[in-house]
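Trainee: In the part that follows, the structures are each spelled out as structure tokens.
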Structure 1
Amino acid sequence: MSPTYKVNIDKERCIACYTCEVACKQEHGLPVGPRLIQVITSGPKMVGQSLRMDFIPMLCMQCGNPACINACPEDAIHKREDGIVLIDEDACTGCKLCIDACPLGAMQYYPEKNIAVKCTYCVERIDKGKLPSCVLCCPTRALKFGDVNEGAAATRKKRAERTAREASYT
């Protein structure tokens, strides 16, 4: 059975340094405009008696049943066996239907090439046994990469700890 890759995000570790965004743009030679990973700010909000800000790196989650694939009239989008969703740049006509269909806003338009683009977890790096650039460069290790099946137990434990911690604030 082949792995199913996933980038896990620990919002408690993200400090909004934007290193992931810069690393991604450099890795893929992206101009101003398309951002395949984007740090979103949530808050401030009250947690118990304290104000809290969260920073959440958002990127394509390689959905189980990607709406972008179903929306593409050119069949330019496909999913690999390992779960990574890719766009065939030669087949993409830049119609933007996949962008409209994406529930996370992860699909971006690259006007200079008239194509849709999205995070692929740096598939060319993964195929060489390397980490995605955003994961490699994250100074706080807020981003982790691996097989979703191997990481599920660790993620459940982390969520349980966070829930217990947040419950103690009230």
Structure 2
Amino acid sequence: MGLRRGYEDWVNLWLFAMILSLFQIFPDWFLSAQLGILAFPEDGLFKIGTVSGYMGGLWVIPITLIVYIGRRIETRFSTPKAYFAVGLASLLIFGGSEQTSWMISAWHAQNVIMVGGTAIYILIPEIILGLSSFFCFQQIEISPHWLKIPAGFLLMQLYLGSAVFFYFIIEIIAGK
């Protein structure tokens, strides 16, 4: 991501993150409506199912940061170091978001094992999301924009499956 084509690199990354963010409504909706482990307080904004409307764009910020960090580390050092940095950045950015989200009443976990404001089960899926987003963006960065749609959909499914799997392992099996 060397900005070799003006702003095209940023547009590619933003569009990728925006499409993924829109799809991320579905895991949030499932976790809140079906499992009852995620809550979105009434905030006066419209809802998509049980999810506050702003969540359709809120994932753009962390995904953009995480992928950008990975691309910079990859350019300066190596791909393995980039994956390590992306995993760490995912833990810090998503973990920090989980820990502080209650302060702005955006969302909060409930009925799960927590440390502070962070649900333990979701940390691994969020690291997986960061790593897989970085990998996916590497593969489609210079591809036609329409490929970002199936890529975002597949990443959403991977995240949803990971969230449910780790909820089951941590909350149901280990939590008993």
Structure 3
Amino acid sequence: MHDTDIEELKRKTREQVLGAIEGLEAKFGVELQSLFDSRRYSSRESFLEFRARITDGVNRYQGFDADDQNTSAAKDVELEPNIFISRYNALIVRDYTGKKVYEYVVSTSKALEALSKSTSTAEFVATTMGSTLIAIGVPVAIKVAARLIAKDTLKVALTTAVKGVGLKSAIVAVALALAGVLYW
């Protein structure tokens, strides 16, 4: 793969993720894109401010199902949340290089973007299960793992985990994961 091909893939990936960030801005009524200016913000400052802005927007958003209105947002969401995938998918992805890496990043970004549009726990769970992701963020992953060890199905484990941390917190984790992809 040539350097020009890699640069084109980077550009397309950036456009994809910026489009998702624009969607978050529109949905939650917040401004986020200025936070990606490395001349104004360090990476840490940017993520802290991103988390604060997206949390505020998610908390003000009135489009969640009634059952999800009272969930908390972001108190336990780490900066740059981890994305968890199955062992099977991890064994496949670990050998990716070049263009395959960027294709994987784009497909993961699209999955995160779809998750960010969820307005209910059921929708969030269905979208997660339709992707190659198992969980976003350590709090959800820990709850999913505990439920899987207890022999729950992935759907039940994920539903329990998302309800446990709150849909709003899960959406904030997704938004921060998208921001992490963009920074990368």
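The numbers here are math on the coordinates, done by the rules we state, and not lab data. Please read all numbers here as calculations on a predicted model, not as lab measurements. Cβ atoms are built from the backbone, for glycine too; each structure is taken alone.
Trainee: For distance in nm of label points 7 Å out along Cα→Cβ at positions 95 and 127, find whichever of 1, 2, 3 sits highest and give me its label. Each step should come with its number before you reach the end.
Mentor: Values: 1: 2.6; 2: 0.8; 3: 3.2.
Answer by largest value of distance in nm of label points 7 Å out along Cα→Cβ at positions 95 and 127: 3.
Trainee: Work out which structure the value 4.0 belongs to, where distance in nm of label points 7 Å out along Cα→Cβ at positions 15 and 159 was derived from one of 1, 2, 3.
Mentor: Working: 1: 2.8; 2: 2.0; 3: 4.0.
Answer by label: 3.
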